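Below are structures written as structure tokens.
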Structure P
Amino acid sequence: MAARLAAAGVEDGAREATWLLRRAADLSASALIAAPEAPLGAAAERVEAFARRREAGEPLARIEGRRAFWRQEFIVTPDVLDPRADTETLVEAALEAFRPRRAEALRVLDFGVGSGAILAALLGEWANASGLGIDASPAAAAVAQSNFAALGLAQRVRVRVGRWGEGVAGGYDAIVSNPPYIRSDEIAGLDRAVREHDPRLALDGGADGLDAYRALAPEIARLLAPEGRFFVEIGAGQGDDVAAILAGAGLAVTARRRDLGGVERVIGGSLRAEGAC
């Protein structure tokens with residue numbers, strides 16, 4: 001299996017082969033070490049199926065159907081974006097901004113909730129907070145609801161199917177979003193794991209990649225509490241354009257944060273004070 005994965009261009013074929021074997025055959029690391037030549041039996045077909053899927057470029061998280069994010073684990077299906085480490089930058093920014101208020105009964109709104117990873121991560125850190133997750137996809141909303149239930153958060157979260165803030169009343173302390181921000185003409189050139197396995201609805205940001213921010217900016221301005229803060233994920237090189245869109249809606253950009261790779265990944269801010277430029 002390792003040789004097959006290496007031939008398919010998988011960078012660490014040996015490590016991934018071990019991972020696939022253990023997951024497909026339900027083996028512990030110690031069992032694999034103790035009896036490496038034990039027959040797979042009925043698990044052999046499942047092992048082969050996993051290997052073929054990985055050879056075809058399917059990400060490990062998609063094959064297993066689960067992804068670790070922050071301090072939790074999430075179900076991921078073809079209906080939701082695979083939550084990635086870069087997005088933890090947004091969680092870090094929000095937690096830092098609300099550190100003095102972390103014990104309050106904060107109200108959190110997540111636009112494009114997807115798997116629920118961002119909202120669940122924040123509620124896991126803010127024990128008294130409650131949240132609303134909105135997604136345009138009914139299938140994605142169902143995945144989020146399942147994840148919240150599995151994490152014991154169902155009593156503190158509502159999930160709604162809808163278009164941005166339509167029908168939602170304001171007063172949210174924290175508004176977060178990882179919206180679609182890839183230019184339509186760039187999707188075909190994305191890594192295979194993204195373009196073939198993440199839902200296009202969660203990727204396609206329109207001709208210039210900024211359509212979602214144009215829709216979000218006035219909604220954030222309308223729904224944010226007076227002392228509230230917002231945080232949105234952005235694509236590489238989009239910082240100045242997104243900041244201008246947000247400012248045009250009456251928002252003040254007060255934070256711009258880079259991910260571990262040095263790419264500007266998150267823009268945060270608040271309502272602009274009356275009379276401020």
Structure Q
Amino acid sequence: MWVIIKRILFGLTALAVLAIAVLYIWSSVLLNETFTTENRSISLSTDPAVLAEGERKAQIFGCYHGCHGRDMEGDTFFDEPFIARLFAPNLTQASKKFTPSEMEAMIRQGTRPDGTGLIAMPSNSFSIMTDDDLTAILSFIHEFPEQASEPQSNSFGPLARALIISGGVPVGNDSDAGTPWNSSQLDTPLKLGEYLAMNACSECHGLQYEGNADFAPPLAIAKAYNREQFHALLKEGEALVPRDLGLMGLVVKFRFSYLNNEEIDALYDFLQAR
């Protein structure tokens with residue numbers, strides 16, 4: 001009997017080792033897959049007005065005082081045992097290392113210069129970002145004082161690798177990611193609101209604004225707010241029922257408080273019309 005039990009345990013152990021090996025090899029293949037990107041020319045500017053708008057949009061869209069750290073020096077934004085450790089790189093160094101077109105491919109197309117796809121970079125959300133906004137943001141980053149930091153790499157545990165294989169964590173852009181809009185498309189409140197929702201909200205609330213369980217509610221919740229209440233939410237972090245908004249409170253403080261009244265109205269109109 002003991003011999004049979006040992007054989008069963010040995011067989012189960014062998015299967016577990018094989019499963020882990022397959023998990024790591026398969027996910028590594030996906031992580032090292034290369035993609036073809038569209039070569040899009042982006043030029044930097046030193047115009048003070050462009051740099052000022054770049055600073056504002058970098059905050060609204062989460063580059064500055066966001067995932068990449070207070071001064072874009074890079075930061076670990078996710079670290080859970082057996083899942084993953086994800087690091088947002090130093091943007092002030094990246095802007096000197098890579099060309100504006102290479103930065104564009106990483107931001108809007110989710111692809112590194114070597115062709116491999118980025119993971120946990122919300123390129124799908126930024127895929128429609130206008131050239132004007134991207135130029136302003138990249139120009140601001142390029143002119144920002146370079147910050148010192150030690151290079152760090154992402155690491156993926158078994159759960160993250162399983163999600164990569166299943167498609168739950170995409171590598172690079174989804175196949176149906178949008179293409180850059182022209183600034184002329186933002187000439188109506190609804191289109192401006194749609195643009196802002198995609199670039200500033202979909203990272204947390206989902207590309208269809210359906211929300212994420214235990215993380216961010218569906219944006220249909222905005223229909224409960226009147227216009228004045230919605231302004232108070234995005235400017236002051238005041239919810240309909242007074243409470244700690246958690247991450248949303250930080251997002252309001254460091255990002256959405258930089259939206260102007262016209263942009264908040266446009267975002268409100270878009271969410272009400274959905």
Structure R
Amino acid sequence: MVERRRGPAWLTHAVLMAGVAVFAFPIYVAVIGSTHDVGTIGRGNLPLTPGASTVENYRQAWQHGSGERVRGTAVARMMWNSLVMAIVITAGKITLSLLSAFAVVFFRFPFRLGFFWMIFLTLMLPVEVRIIPTYKVVADLGLVNTFTGLTVPLMVSATATLLFRQFFLTIPDELVEAAKIDGAGPLTFLRAVLVPLSRTNIAALCVILFIYGWNQYLWPLLITTSRGMDTIVIGITKMIGTGDAQIDWNLIMATTALALLPPVGVVVLMQRWFVRGLVETEK
């Protein structure tokens with residue numbers, strides 16, 4: 001047996017720390033920039049230490065979203081829109097994926113595999129291909145500038161359906177028969193057996209889908225036209241504008257720092273479940 005040679009531990013840690021620094025430094029600059037006044041940033045001599053305008057910048061961004069040159073929506077409103085969108089999309093995708101995978105695996109009906117492959121083939125169609133007909137349907141239903149129009153078209157997930165289906169296929173037939181003998185109906189079996197066994201998968205998907213919903217840009221850009229329905233990503237884009245004129249970078253950086261908090265919080269709080277859902281093989 002050939003023994004694998006490993007490099008020195010300090011080299012591995014040095015490479016990892018360098019990678020972290022490359023990704024973290026722009027975030028650090030944004031956080032530091034959010035603590036200085038607009039003049040300091042505009043002059044191009046931004047220091048790497050916190051400034052004295054932290055409270056004022058964050059208060060102004062949170063309550064008003066407007067500065068000397070920027071007229072935007074309050075960050076509190078935009079974050080609420082993004083939070084509702086992310087939570088509803090996450091819950092909807094997981095619920096629909098669980099039910100569709102459950103039907104495909106445990107029920108016998110004509111063209112069962114055909115319907116599954118129809119769901120799976122939607123992965124081959126990028127969002128840009130489906131965006132125009134989807135918008136037409138939502139607009140005809142009068143759902144523009146509504147949370148319904150913002151969330152419902154994004155609830156279906158072929159990826160989550162595939163993951164749940166592959167896990168459900170590993171459920172032994174003896175467990176299904178035992179549930180039938182105990183008098184459990186289909187929904188009882190789903191609620192009392194399959195959902196608890198799938199909790200790590202659900203937790204991992206919650207993290208991924210929440211970030212997916214929070215970072216949505218193209219669909220909210222099309223379906224929302226009023227300031228009151230702006231999500232945080234759309235709001236930051238509108239605050240930057242064309243970049244031709246001077247803008248309030250301190251407010252934009254404060255908004256960016258606040259926009260990072262919910263996704264980071266979800267990852268930190270669910271880190272253990274997220275890792276287990278990705279690497280655990282025995283359920």
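State the single structure among P, Q, R that was used to calculate semi-axes √(5λ) of the Cα gyration tensor in Å, for residues 42-105 alone, giving 42, 15, 10.
Of the structures listed, the value fits R.
If Cα extents along the principal axes in Å, for residues 98-153 alone is calculated from each of P, Q, R, which structure is the one that comes out at 30, 28, 17?
Matching structure: Q.
Of the structures labelled P, Q, R, which one yields 4.1 when distance in nm of label points 7 Å out along Cα→Cβ at positions 66 and 122 is computed from its coordinates?
R
Where does the value -14000 come from, among P, Q, R, when helix-only ellipticity at 222 nm (-39500 (n - 2.57) for each DSSP H run of 4 or more, over all residues; to 500) is the thing being computed?
Structure Q accounts for this read-out.
As an exercise: relative contact order in percent (Cα under 8 Å, 6 or more apart), calculated from one structure in P, Q, R, equals 14. Which structure is it?
Attributed to the structure labelled P.
Every number here is computed from the coordinates shown, using simple stated rules; none is lab data. All figures in this text were calculated on a predicted structure; none of them were measured in a lab. Cβ atoms are built from the backbone, for glycine too; each structure is taken alone.
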